[in-house]
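The numbers here are math on the coordinates, done by the rules we state, and not lab data. Since we're looking at a predicted model, the values are computed, not measured. Cβ atoms are built from the backbone, for glycine too; each structure is taken alone.
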Structure 1
Amino acid sequence: MNTLLDKFKGVIDLSSREVALLSKIDPNRLPRHIAVIMDGNGRWAKQRNFPRVAGHKAGISAVRAVVETAARLSVPVLTLYAFSVENWKRPRSEVSMLMGLLKEYLRKELSTIMKNNIRFKAIGRLDELPTSVQRELQYAEDESRNNQGTQMTVALNYSGRLELVDSVNSLLRNGASYPIDEKDLESGLYTIGLPELDLLIRTSGEMRISNFLLWQIAYAEIHVTEVLWPDFRGVDLLEAVLDFQTRERRYGGIRAPSLQSTR
């Protein structure tokens, strides 16, 4: 049994699809940073003639499964797109419900976060969130600050464009001199200090970035699945990781020709 299978021992059925995937995944080539656009809650609910709130509530189980799987894989960073700046345009009742679900998740799942040695971090324009939400976020960050495992980063009131605007404004406030370079701009991003984004996953089959991590995705591999977010589980994350490991990452260069091809 390889080291990855050992980490999942007692968690999965040894005859399951997860075992087959774990046997194929190279533990030395795991992505350092995975981000997920969690899409499809509304469609999931509509397909079942449920109210939209049911889709959002069902999505919590997907968050739990993906976070625990990433932690067992020892993925350094997992970033989840939970609430965008544009989401404020939704009905007030839905926004209020989403904020309530967020607080409920943090209260109920903090023990699991601590058990799995996960560090919790929120990014975005957090000062514009309700005060009660800010308190819960800060508490979760403070409690998990010394954990040494996977960092779970949740993007809230987030916009990739506004992140770049905020970075530039921070440079201006601090008297940055012309010209600025990439390192200067990166120093003001919400993700400063995190590894480069390696893998972006989008659920529900949509081929859009949705204003998420626009700077960070420059060389990320993108994996799109038809699975709606409430149905997404650890096995789907493993499939995305295995797909990532099949990609040839050249960062704009070309693959060196083999001896056979030069003959």
Structure 2
Amino acid sequence: MLSGLFSRSAAQAAEPYRLRQASVEFRNAGKSWGSNQVLREINLTIAPGEVVAILGPSGSGKSTLIRLINQLETLSEGDILIDNRPTRQLRGAALRQLRSRIGFVFQQFNLYAHLSALQNITLALKAVHRLSEADATARARALLARVGLAEKADHYPSQLSGGQQQRVAIARALASDPQIILFDEPTSALDPETIGEVLQVMKQLAHSGITMVVVTHEMQFAREIADRVVFIDGGEILEIATPQTFFNRPEHERARRFLNKVLDPLHTEDTHHADF
């Protein structure tokens, strides 16, 4: 993966622990807040290196689903296995170790406004992974080059477009050479003109050996890049299919209605006539 970009000593310093298989398995997983059950009986296995797109309407539980993987949200029932090992009971150093192998890209970038693009990446490399200033800087510059921002290393977030900020956020997520990356609607806060540059970076990452779980409303990405599509609504998985099957022959009626509205925004189930 990315370790080939750097010296062997730097890669080893950032990689004290690795997953044997970057697989993710939900077993009867559920999440509730009080009496509100957000997710119920989630059963899903994601293979190492697979790209899975999570689709569904707003409020369906998509973001909660991926936040459970690295325990940004805690399970209420069931379990999640990573590398074929249960993770629900992990705490402290064991949880931090697991999280070091999982990158997360948020909707809102979450960059530190007072730090440059380069510093946003080197911060964790020095503080968490104990890299030297020189090794952290070399890694950060290589990652910025990989996402097409080599010349923006010294720019602050306020000096970058939304698309550029999200690419810095992706570079930061890649800094620890994760084996799994979770994307929570990474283009939803972007201007339409900058969405493509972020999707291009994600396309380059896909099938590079990294397991990618992507919550998205970008149907083209799901159709062309994902290995499988998972459709969720009302906190339940209603359909799992290849992109070709999902977009051409969806089985569940709710999935068909969702696609009609997303792919044909002017579509309505009821025809209304207006007099002008």
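Upon calculation of FRET efficiency 1/(1 + (r/R0)^6) of positions 27 and 219 (r between Cβ atoms, R0 = 25 Å, to 0.05) from the atomic coordinates, which of the structures 1, 2 produces 0.70?
Values: 1: 0.70; 2: 0.30.
Of the options listed, only 1 reproduces it.
If P(r) over Cα pairs in 10 Å bins from 0, in percent, for residues 19-162 alone is calculated from each of 1, 2, which structure is the one that comes out at 10, 39, 35, 14, 2? It would help to have the intermediate numbers written out before the result.
Working: 1: 10, 39, 35, 14, 2; 2: 10, 32, 30, 23, 5, 0.
It traces back to 1.
Of structures 1, 2, the largest value of distance in nm of label points 7 Å out along Cα→Cβ at positions 35 and 235 belongs to 1.
For the read-out distance in nm of label points 7 Å out along Cα→Cβ at positions 59 and 107, a value of 1.3 was computed from one structure; give its label from 1, 2. Attributed to the structure labelled 2.
Taking distance in nm of label points 7 Å out along Cα→Cβ at positions 43 and 187 as the quantity of interest, name the structure among 1, 2 where it is greatest. Don't jump to the answer; show the numbers that get you there.
On the way: 1: 4.3; 2: 3.3.
Structure 1 comes out on top.
Upon calculation of helix-only ellipticity at 222 nm (-39500 (n - 2.57) for each DSSP H run of 4 or more, over all residues; to 500) from the atomic coordinates, which of the structures 1, 2 produces -13500? Among 1, 2, the structure yielding -13500 for helix-only ellipticity at 222 nm (-39500 (n - 2.57) for each DSSP H run of 4 or more, over all residues; to 500) is 1.
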